[in-house]
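Readers should treat all values here as calculations from the given coordinates under stated rules, not as data from a laboratory. What you see is a predicted model; the values in this text were computed from it and never measured. Cβ atoms are built from the backbone, for glycine too; each structure is taken alone.
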Structure I
Amino acid sequence: MNKLNICIAGIGNVGSELIKSIEENKSYYEKKSSFQFNIIGVSAKNKNKNRNVDIKKYRWFDDPIEMSKLNDCNVIVELIGQEKGISYDLIESALNNKKHVVTGNKALIANYGKELFKLAEKNSLALSFEAAVAGGIPIIKTIKNNINLNKISKISGILNGTTNYILSKMEEDNLSFDEVLEIAKEKGFTSDHESKLDIGGYDAAHKLTILSTLGFGSVLNFNNNFIDGISNVKIEDINFAKQLGYRIKLISETSIVNEKIFNFTSPKLIDYSNPLANVGDALNAINIETDHLDNLFLEGQGAGGKPTASSVLSDLYDISQNITFDNLGFKVNDLKEFNKISSDNIVNRYYVRIMTEDKPGVLSSITNLFSDTGISVEKILQLPENVKLDKPIPIIITTHKIQKEILTNVINKLEKLKFVKEKITLLPIHDN
């Protein structure tokens, strides 16, 4: 029986579930893989923290880098999660010491992965990261292995479970963003520390950076992202979107447009007929369009200890079964540095909410301004029920496809008019 000796750095939810799974399923894994999965070392910030696994049976390391120097260690599993710092140093040390690496660290890969993948390639080692994107959904292997020879045209999806939970809960219970954010914190979906990454869209954009490299062979470059979070999404917009046949979701999408890279993460209106609109709770979902597949749709648990540990186990299995490793699906030197597309040049349909005075002539003034600048209006909603006297009223407009720069200029002009009482809400509509 061959052995795969594993050292684990970081024993939080994912690390604890990984240890638990290996302990409880040892004989099953041996039968399936013809390998013994052996944990020979562990490290974490706090040795004495209460955990649902007993770590006393394993050799403890205050400094995780020392594990990477063990002669009998085959794989370092990095679950510390720092964007750089000790996480980067550990992975670098492991690769220099001829150890394979499994990590779930999307921020590190998106920002600093290029040199680490070079080092792994140079030393013919695995630097595996299935757990870095969409938790338990096998999206990395699907792109890298199953559809490797498909020409991908677009990848889009819901890549952050916390934001999806918040937007779903706002709609279901008719609650404000702030109210649901507090519920999400109570349930452990996010924290004060994590909320900027989640709510701000950065967590999803880290994952999108990785997907764009796998899909299009782009150099890992987080700066190629346009990011807009969900903190400005109002319950009013969720309700108006529903009247129009849409849901609002935080959508990340990547494609190559005119030889420039398009990496966008933003709240968008999604038609009910699109499967992404029906992804609820804290689930993730990804849709891939290729020259052979109109839509390849994957949905599942995108976070949490067990689902993410499942992806780590998948990478460990691959390492046990292979002697060569193609970590990105492209050689590092073949990755291409695409220029970033200008957001002003993006053509899209849009949802516009304008809060105005309730008086004659307002709607015609708005539609005339749209018409004069070549913006084609698709639908208009005006004066919903229960409008309060002397309060601004909402005018909801959806447009046909228009260049964002043109629409932004019109919005700026409208906001200077006396009858417009609030900053205008502008949200893109997802193209099915």
Structure II
Amino acid sequence: MREDRPADAPRPVTITPDFVRTADGSCLIATGGTRVICTASVEENVPAWMRGKGKGWITAEYAMLPASTGSRKRRDGAQKDGRSVEIQRLIGRSLRQAVDLKALGERQITLDCDVLEADGGTRTASITGAMVALTCAIDKLVRAGKLPASPIRHQVAAISCGIVGEEPLLDLCYQEDSRAQVDMNVVMNEEGAFIELQGTGEGRAFTSAELATLTAWAARGIERLMAAQREALGERARHLCAKPVLVAATGNAHKLAELQRLFADFYTVVPMQAVGFDADITEDADTFAGNALIKARAVCEATGLPTVADDSGLTVDALHGEPGVYSARYCGRHGDDEANNDLLLHKLEGVTDRAAAFHCAIALQAPGEEPLIAEGICPGVILHERRGTGGFGYDPLFLYEPLGKTFAEVTAEEKNAISHRARACEKMVALLRAKTGRG
């Protein structure tokens, strides 16, 4: 019978991040008497067989230092022993499940796991520690502006379990492992899904009921390990389970902020400049939806990332839909709000029917997929003179009658609830929920 802890309890774990100052990411993990140094090294290239595919690579190396066991272990030479090769492949497979390799870009991260002291569970401790070292390296890439956002989609940890004698045990030390009838290593993500399940009846076969017990205990143990990972990472834990990047094909800070808020449940929205796109895009469609799709496709094709773009503008009934798709350059110069408003007022002189509407079309283009398009309309009236100091574009002239305010007078919260862009985004969010099955 185990004396130091209950059968279903893991060993105490401590994780010390940034243990190796020269590494891109590192930690020292101690689980019971097992201690492993895990480091992450970033290379701005990938193996030859992956070049040009637009994807990164995560690989691992594992070694037990000579004094890590009771008797000296020979150092691995050019040819590693079979056990080390098998373990480092397991580490690499497990951590690749954590990362969106396309979002990582064409760079390789090597995870080195060196065992200082071995007292059972060295491979599972290596996986758990390597997750922390990897996250530290990703944080460094994001801070340096080399990545617009974290490509880590899942948190990963691992633990061992087995049957010693006839008793199921969690997180075996070496003495327990050496006597185990059944030996198992479990790798899981934060959703409780299995990444790898290595179970071997070394002394006898095991039943489905025993398997259920061991995996249930492993899941609870891994939850505790993940809590330890997050505690060790501190503020850097925000990189774990990050949402995919969505590029906003706009240079407008107002639009960017609104898109970031509206798509927060699905994506981390970044400006196109953050992923290196700054080319001019010719918007020559005759509809808002057409122009939005032109922009989304252009940036998506250039970056290989999902892209959202919008095109919006004002239509006035008495002017047969003007300024329409030319709203931003109505006066002949792009972005001259004052001149655009002056021209609009001039064209509406003596006109009593001043009904108008703001239109917005949003297009979301993901690589290799059909685009999603949503449109929103907000009706209003064009005033005879400007009112309010907020907003931009035609906002000072556009009266939203239910509130009795122009778009330049409403608060940001009020505008985000009623605007044409908000209405289009709501429809786009509904399309995303239907596509992903999330609500």
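For the read-out FRET efficiency 1/(1 + (r/R0)^6) of positions 241 and 417 (r between Cβ atoms, R0 = 30 Å, to 0.05), a value of 0.75 was computed from one structure; give its label from I, II. So the calculation was done on I. Taking Rg/Rh (Cα atoms, Kirkwood Rh) as the criterion, the top-ranked structure out of I, II is II, with the highest value. Among candidates I, II, the computation of relative contact order in percent (Cα under 8 Å, 6 or more apart) that gave 16 used structure I. Could you figure out which one of I, II the value 0.40 for FRET efficiency 1/(1 + (r/R0)^6) of positions 17 and 201 (r between Cβ atoms, R0 = 25 Å, to 0.05) was computed from? Checking each candidate, the match is I.
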